[in-house]
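FYI, it's all coordinate maths here, none of it is from the lab. Nothing here was measured: the structure is a model prediction, and the numbers come from that model. Cβ atoms are built from the backbone, for glycine too; each structure is taken alone.
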Structure I
Amino acid sequence: MKLKLGILISGRGSNMVAIQNAIENKSLAASIELVISSNSKADGVKKAKAFGLNTISIEQNQFESKKDYEKEIVSNLLKKDVDLVVLAGYMKLVQTEILTAYKNRIINIHPSLLPSFKGLNAQKQAIEAGVRISGCTVHFVDETLDGGAIISQNAVLVNSEDTEETLCNKILIEEHKALPKAINSFGKNQIKIINNKTIVKGDKK
């Protein structure tokens with residue numbers, strides 16, 4: 001049975017594109033039932049519509065409170081019977097309404113090896129810290145910023161010539177591999193959370 005996905009975006013939507021490409025090349029047994037953008041002018045909206053995906057924009061400034069904003073998101077996800085919510089460049093901190101409705105069914109991709117370099121501009125933080133290894137992390141979402149149990153991490157080497165832009169590009173390549181793979185593992189019931197740590201069946205240590 002195909003996993004029904006709800007994708008939340010705010011920007012260019014490149015990870016949403018990677019997920020749809022994985023679906024189309026049959027390496028991911030899922031379907032994107034709905035794309036929700038927090039920004040109606042985001043490039044990702046155009047890309048989602050080009051794929052023919054159900055796409056809507058829900059902007060927080062249209063609502064009196066964050067709670068009402070999230071209620072509208074949840075309502076639309078429930079209408080599509082979504083199994084898993086994927087934050088793919090969604091630039092807002094998820095709060096109670098979504099967390100309650102989709103407990104342990106929300107995942108995020110972050111461009112660092114968490115718990116290092118949480119929040120915005122993670123690649124810039126890595127360059128400024130002078131690290132030699134960076135990467136991306138797929139993790140379950142909880143009420144904390146870039147917290148939640150880690151599902152997988154892909155590493156990249158950082159050399160002395162790297163800039164924020166070149167590191168972004170290196171990490172993005174790995175993001176596009178890691179996120180569909182993690183979704184696949186979730187769809188096959190291969191992920192368990194125990195004491196805020198994940199056990200992923202079939203993982204090679």
Structure II
Amino acid sequence: MSQPRPIVLAITGASGAPYAVRLLEVLAQLGVPTWLIVSSHGWRLLRTESGIANLDALKVHVGPERFEQYVTVFDDADRGAAPASGSARTAGMIVCPCSMGTVSAIAHGTSRSLVERSADVSLKERRKLLLVPRETPLSLVHLENMAAVTRAGAVVLPAAPGFYHQPQSIAELVDFIVARILDQFDIDHTIGRRWGGEDS
């Protein structure tokens with residue numbers, strides 16, 4: 001029986017660390033193999049917004065046993081790592097959160113890091129590439145870059161949670177976005193409540 005292909009998860013410097021941490025946590029809980037790449041600005045973001053100072057702290061948050069079993073970490077500076085090659089088969093890639101600088105690099109094919117190169121590979125290999133930007137307001141440059149990556153085959157899923165489920169906590173708002181991300185990869189989950197009509 002073949003092993004499931006890993007999902008590449010990149011964390012960059014856009015605000016939205018709770019989305020990334022919760023997504024990694026859920027992927028590990030669901031037993032989804034994950035190739036993790038955190039940019040230098042992504043690590044700063046994790047420290048600032050989630051109090052996660054280093055890799056050891058991230059492992060503790062996700063759960064050390066699950067982390068060791070399902071998560072493989074790659075250095076963003078190593079452009080020769082497995083995610084940089086199309087011959088390394090993956091189920092696609094998520095950049096969450098995705099900075100506008102990263103969107104720009106992907107839109108124009110100017111990859112200078114493992115995160116950007118991995119996204120480039122996902123596009124060229126016609127694999128799912130999901131970008132989760134969290135920026136407001138958006139300039140015309142931002143909008144044009146997001147249109148460019150969409151035309152190239154990526155999916156742009158802004159970190160803009162809904163309110164029809166009447167969230168009572170920040171955690172529920174975070175789960176709203178994480179659930180939509182998982183849906184894009186057809187990963188079964190029980191996060192949050194789905195809309196089923198006016199009485200849902």
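One of I, II was used to compute helix-only ellipticity at 222 nm (-39500 (n - 2.57) for each DSSP H run of 4 or more, over all residues; to 500), and the answer was -13000. Which one was it?
Matching structure: II.
Here Rg and Dmax of the Cα atoms in Å, for residues 65-168 alone was calculated and came to 15.6, 49; which of the structures I, II was it taken from?
Checking each candidate, the match is I.
From I, II, which structure was distance in nm of label points 7 Å out along Cα→Cβ at positions 25 and 89 = 1.9 calculated on?
Only one of I, II returns 1.9 for distance in nm of label points 7 Å out along Cα→Cβ at positions 25 and 89, namely I.
Match the computed value 22.6 of mean count of other Cβ atoms within 10 Å over residues 105-112 to one of the structures I, II, and report its label.
Of the structures listed, the value fits I.
Given a value of 16.9 for mean count of other Cβ atoms within 10 Å over residues 97-104, point me to the structure among I, II it was derived from.
Matching structure: I.
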